[in-house]
Structure I
Amino acid sequence: MEMNLGVTERLKPILEKVTKLMQEDVIAADEEFHQEIGKDGADRWDLNPRQTEILEGLQTKAREQNLWNFWLTDSERGYGLSTVEYAHLAEQMGWSVLGPQVFNCSAPDTGNMEVLERYGTQEHKERWLEPLLESKIRSAYLMTEPDIASSDATNLKFEAKLEGDEYVLNGEKYWSSGAGDKRCEVYILMAKTAGEEAPRHARHSMFVVPADTPGIEILRAMTVFGHDDAPHGHMHIRFEDVRIPKSALLLGEGRGFEVSQGRLGPGRIHHCMRAIGQAERALKLLCERSMTRTAFGKPLAKLGANYDIIADCRIGIEQARLLCLKAAWMMDQGDPSAAAPWISQIKVAAPNMALKVIDEAMQMFGGSGVSQDTPLAMMYAQMRTLRFADGPDAVHRMQVARKELAQYR
């Protein structure tokens, strides 16, 4: 079977428009947007008027060009792009933090919308999916828990007990990305609904939970290298006797892993392609700095091993991109289990590659490379966090090795 990883004729004009909007408008606006966080004592978790103006202005430009909801692959609602086609767009949107939001393609909303579209009831779709598709609200995905090894999700102990026509939720979640944002109105949450007698992968279920349900308390914002990532946030949340209707259950009891894998596979590809975009931006900054800064009578590019460093960065980016695109192609073939080992490979390769490029760019900038004067420090924090998000390196390496060894048994 022919494996086409390139830019299709259908995608080409879309990609050109997305790239143009990103490079000419979004990247510059991103800096001002983040400088406004908490300005003049404003609430860090709520968009101030200037931030709202920036974001809505960019989203209006995107929607006027019909550049919206690209993530809806294999869906009648969107462009119906393949995962490979979307991957090329995700790379361009990854050049800035604000980029994915501009096109309504940001995590965790894309994965949550995919869950609601695939597995939600008509009520879920009308109440939550429609406003999410319009970017009128935001959402969060609640899976990770404190005090347990959440990388093995069968360990999750957050409880949902059925009492009559309601489930009662008790427990804590943390690293709940997006839950800090005042626009976040709904959670997709994994909870344990069966005891030890049930098979390990049939003990958990997925629920749709309104964020303002009584009994939910946000305890704190988790910080990444000391930063709270406002207005997005990664929150530590406590649930005490939180009651939700039986209709909040997605797909059925014991099918939480089925829902989560349907969500996480494409999401990991999107994350990794955005990492490629981050690496490209970092390399651009590195090269520009190396050609315009002089020390010891020479441009920095000609000092030390900088030629080798620049070459290695380019080689690493190209290798990681091709591997990501192959994983996307595997996903497009319709067999998630066959795609899984390839997704695990890119989940290790792409963030580590991007970290290396960003680190080299920091080194080229010297002290300013770790300061607020460049975007590199924020980029580094995001990429280092991505090595944990959606499964740490060790778990994905284990999956790759098991697949490799299986052929020798």
Structure II
Amino acid sequence: MKRFLENINIAFRALFLNKMRSFLTMLGIIIGVGAVVAMLSIGTGAQESIISSVQDIGSNLIIITPGNPEEEQQMGPQAMFSAQTSELDNDDLRAIERESTLITKAAPVIFSGSIISYMNKSAQTTVYASSENGKDLYNMDIESGQFYTRSDVSNSANVAVIGQTVIKKLFGKIEPTGKIIKIDGKNFKVIGILEERGTDSFGNDQDDFISVPVTTAQTKLYGLDSYNMILAQSISEKDIDRASEEIRGILRKERGIAMGENDDFQVRNQTQIMDLIGTITGIFTVVIAGIAGISLLVGGIGIMNIMLVSVTERTREIGIRKAIGAKNRDILVQFLVESIVLSITGGIFGIIFAVFISVIISKFTILDTSITVVPIIIALSFSTVVGLFFGIYPAMRAARLNPIDALRYE
């Protein structure tokens, strides 16, 4: 142990004797470790942020949309016909509500861009139309006023609940509750204001929308008798897959799809979406970190190069050490330790660099970063292995020097 500590001490003295050369040698390791840890932190942060955004929409959600993506990709006449005739309608919604035993509630959804105005101000926003269940399914919390009721939906009432960004666009400091706004030229009374939700992980403003009763949107705004999608909520997270399959069976029966025929709709749930997101971001992170890791190999080559130079410069020192009793093993260990000290020191500075980069990215971009222990351990371990691997050849070359030739070296 004493001899090992002495080798470490010698290694640090050698580093400090050639500060600039040591720094330039470590630079490849610093950049490599920093890039790997930073990329992994960005990937982890993005994954956590996207999953959080999906969970913020609502809990235990099942999303039903029209169309079969495999058929539509074929772009044949049958696919086009399927795409035009597979809309979701009120019969589908009622069948799900009537026959499903594993959901708590369901709601239709229509969304579209519309022009809104109040007095002399106008803007464009997204209109999200649903039933009274949409409030809970989409986690829409009311700051003031109220959400539209079942009676409003049944009567196709011209009422609206608005987000915070819409207030800024149209009202400024004016209290909007009770005011009459226009949506695509039709009058709507503002009955509620939604709590602020901020931007999602993609930078989209989650407060820039208006919610109205779905029947009102169908009959008075867009002239539709179908829905963009249907949302349902399973009774628990563990039942979400079973509930999805149950809904699929109900819709196949309702829509008269024979055995062996493809669905003309899609049923997805939050678990599947988050698994897909995790897979995509995981692959992206590994690929980017792998590319960044190439600089670690470049740094390792730099360490080998500088250690070979060091062996040449210290040939007489090696000869003297061997002449007074140092064994080949002692010389080998000494140069290996110096190589590993270079890589580990570079790795530590690389981690500090990664933390700095991650903080800058989080502060000045929409990306979230999350530095965890695992990527730090992986990057530091890899840098140590790089130092060990690229330090073996110079160390073996030093250990094999003939002491007589080494003492004669000028």
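What follows draws every value from the coordinates through simple rules; no lab data is involved. Because the structure is a prediction, the values reported are computed rather than measured. Cβ atoms are built from the backbone, for glycine too; each structure is taken alone.
Assorted remarks:
- Structure from which 5.3 was derived, distance in nm of label points 7 Å out along Cα→Cβ at positions 232 and 384, options I, II: II
- Source structure (of I, II) for mean projected area of the Cα convex hull in nm², computed value 30.0: II
- Comparison of I, II - label where Cα Rg over 2.2 N^0.38 Å, for residues 120-311 alone is highest: II
- Entry that produces -19000 once helix-only ellipticity at 222 nm (-39500 (n - 2.57) for each DSSP H run of 4 or more, over all residues; to 500) is calculated, selected from I, II: II
- Answer label among I, II for the case where Rg and Dmax of the Cα atoms in Å, for residues 224-279 alone, calculated from the coordinates, equals 13.0, 37: II
- If mean projected area of the Cα convex hull in nm², for residues 8-167 alone is computed and equals 12.7, the structure in I, II: I
- Comparing relative contact order in percent (Cα under 8 Å, 6 or more apart) across structures I, II, the highest figure comes from II.
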